[in-house]
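See the structures that follow.
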Structure I
Amino acid sequence: MNKIDSIIIHCSATKDGLDIGKKEITQMHLQRGFSTIGYNYVIRLDGTIEVGRSLTIDGAHCNSKGFSGVSYNKHSIGICYVGGLDAHGKAADTRTPAQKEALANLIKKLCSKYQIVEVLGHRDTSPDLDGDGIVEPNEWTKMCPCFDAKKEYSDLLVV
């Protein structure tokens, strides 16, 4: 992988309370034609962090292009929390307190190890359709990760 400078937060788009992990997500990704899991980390409901795809190879979690004009898969870390849908299958921030704590701690750790310049939700990488420099909710191609990761984790960047 190129120089890592971004973190992209994802959700597994599974219903609230359904505890899956790296094994199940890997199976889903294999069925979609991936060579293995696309995310570098998975955070389970109890806050357990499972290591996914190696950081030594390009990710398979966000093909959108960042400010550098290069696919995020080439320079970002993909973190997926399990959940993202309420009991009715609607997009919702379903993170447990343990997931919130684990996610913040992992981001802090990664920001201290790499020169991370941005932490984004997958939805924030949607195209800016009206060209105003802001990806607004009506431009999101998906709701993932179902909360404002960019705002929530902006204070964790070591700049």
Structure II
Amino acid sequence: MTRPIPTTTEIFQSLPGNWTLMRDLGPTGQFKGDVTFNLAEPQKPGFLRYREEGMLERGDGKRFDGYREYDFVLREDPPAIELLFRDPLSFGNRYVLLQFGEDATEGFCARDIHPCGEDFYHHCMIWHDANHFETKIKITGPKKDHLLHSIYRRKIS
């Protein structure tokens, strides 16, 4: 049985709410935490605030609290989800523009590449369904070569 292919708008509209996050950082360690997608500004229905917070446990056993924020913006032409930085140095700048349309083995995929100095962040978001998605970010460059694999699952109340 073939499953229906979601539109970018359907994927975006499925994001609001609370999620768990498990991120494998390779030899660096793991990050475990919670993610919230909120309508940051009710007058902007195509604009979501993403916030993750949790605990980074490094390979050496040291633990650190951490968080990260992005804005997710629904774009119409072409249909895409744009991720914008919220950190002070890059606030409002594009991280990636995700245009869905590629079938992955177990999901529906969007890819983009973000240049950062001499390094490149090869971002892939794999949409499984309204309760599960993942990202794989391969970072390459003269000083970096590792994969960040994040698994998101909707929290069930």
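Read the figures in this text as sums done on the coordinates, not as results from a lab. Remember, predicted model here, so these are calculated numbers, not experimental data. Cβ atoms are built from the backbone, for glycine too; each structure is taken alone.
Given structures I, II, which gives the highest value for volume of the Cα convex hull per residue in Å³?
Details: I: 111; II: 140.
Ranking I, II on volume of the Cα convex hull per residue in Å³, first place is II.
Among candidates I, II, the computation of distance in nm of label points 7 Å out along Cα→Cβ at positions 6 and 118 that gave 0.5 used structure I.
Of the structures labelled I, II, one was used to calculate relative contact order in percent (Cα under 8 Å, 6 or more apart), giving 29. Name it. All intermediate terms of the calculation are to be shown ahead of the outcome.
Working: I: 29; II: 18.
Label of the source structure: I.
When FRET efficiency 1/(1 + (r/R0)^6) of positions 78 and 142 (r between Cβ atoms, R0 = 30 Å, to 0.05) is calculated for each of the structures I, II, which structure yields the highest value? Walk me through the numbers before you get to the answer.
Values: I: 1.00; II: 0.40.
Going through I, II one by one, FRET efficiency 1/(1 + (r/R0)^6) of positions 78 and 142 (r between Cβ atoms, R0 = 30 Å, to 0.05) peaks for structure I.
Taking distance in nm of label points 7 Å out along Cα→Cβ at positions 38 and 94 as the criterion, the top-ranked structure out of I, II is II, with the highest value.
If Cα Rg over 2.2 N^0.38 Å, for residues 46-125 alone is calculated from each of I, II, which structure is the one that comes out at 1.28?
Numbers: I: 1.18; II: 1.28.
Of the structures listed, the value fits II.
Looking just at FRET efficiency 1/(1 + (r/R0)^6) of positions 54 and 110 (r between Cβ atoms, R0 = 25 Å, to 0.05), which of the labels I, II belongs to the structure with the highest value? Working shown, then result.
Working: I: 0.95; II: 0.55.
That would be structure I.
One of I, II was used to compute helix-only ellipticity at 222 nm (-39500 (n - 2.57) for each DSSP H run of 4 or more, over all residues; to 500), and the answer was -1000. Which one was it? It traces back to II.
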